[in-house]
Structure 1
């Protein structure tokens with residue numbers, strides 16, 4: 001599914017115009033990016049958590065020449081799926097707590 005297809009699905013599900021649905025999707029992605037740039041996390045209960053992780057500098061290898069190269073340290077975005085999300089994908093139901 002690409003952005004246009006997701007926007008169309010949101011439009012149908014929320015009874016919005018495609019323009020409104022696209023604006024909602026853009027607003028969501030902009031909010032997630034802005035929050036992660038500040039170093040905070042975005043947690044959507046039942047769906048998952050977006051966060052930033054620091055990747056250390058390391059040595060790599062150029063696959064064409066075999067030459068060792070230095071790879072700089074950098075920040076990377078991570079997503080950890082929530083339990084409900086994992087259960088829905090796996091087709092299992094969450095067990096009720098007693």
Structure 2
């Protein structure tokens with residue numbers, strides 16, 4: 001399903017927002033002209049990644065400092081060892097869409 005999120009210019013740069021679709025919490029991040037979407041729950045302690053600090057293409061969990069690659073969802077720093085899900089994002093005519101399948 002293609003879900004409209006909003007105009008790319010309305011998304012904050014270098015920090016996250018949370019989007020809830022069905023039972024899924026998704027953290028979205030605008031880095032430059034790109035937008036990334038990952039599961040909003042840290043795989044280690046379930047903290048909100050949308051509230052984490054962003055460094056380049058990484059987000060740091062606000063609870064224990066685990067870091068995740070926004071492009072792949074892979075953990076980059078302990079204590080997390082499992083990846084978070086990633087979601088495809090499409091930008092068309094300045095509008096951000098999330099490709100999402102209901103779980």
helix-only ellipticity at 222 nm (-39500 (n - 2.57) for each DSSP H run of 4 or more, over all residues; to 500), calculated, reads 0; among 1, 2 the input was structure 2
Per distance in nm of label points 7 Å out along Cα→Cβ at positions 37 and 85, the highest-valued of structures 1, 2: 1
Top of 1, 2 by relative contact order in percent (Cα under 8 Å, 6 or more apart), largest first: 2
Taking 5.7 as the value of mean projected area of the Cα convex hull in nm² derived from one of the structures shown (1, 2), identify that structure. 2
Comparing 1, 2, where is distance in nm of label points 7 Å out along Cα→Cβ at positions 21 and 69 highest? 1
Identity of the structure behind 1.9 (criterion: distance in nm of label points 7 Å out along Cα→Cβ at positions 13 and 45, calculated), options 1, 2: 1
Figure out for me which of the structures 1, 2 the number 0.7 belongs to, where distance in nm of label points 7 Å out along Cα→Cβ at positions 53 and 77 was derived from the coordinates. 2
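No value in this document is a laboratory result; all are computed from the given coordinates. Because the structure is predicted, anything quoted here is derived from the model rather than measured. Cβ atoms are built from the backbone, for glycine too; each structure is taken alone.
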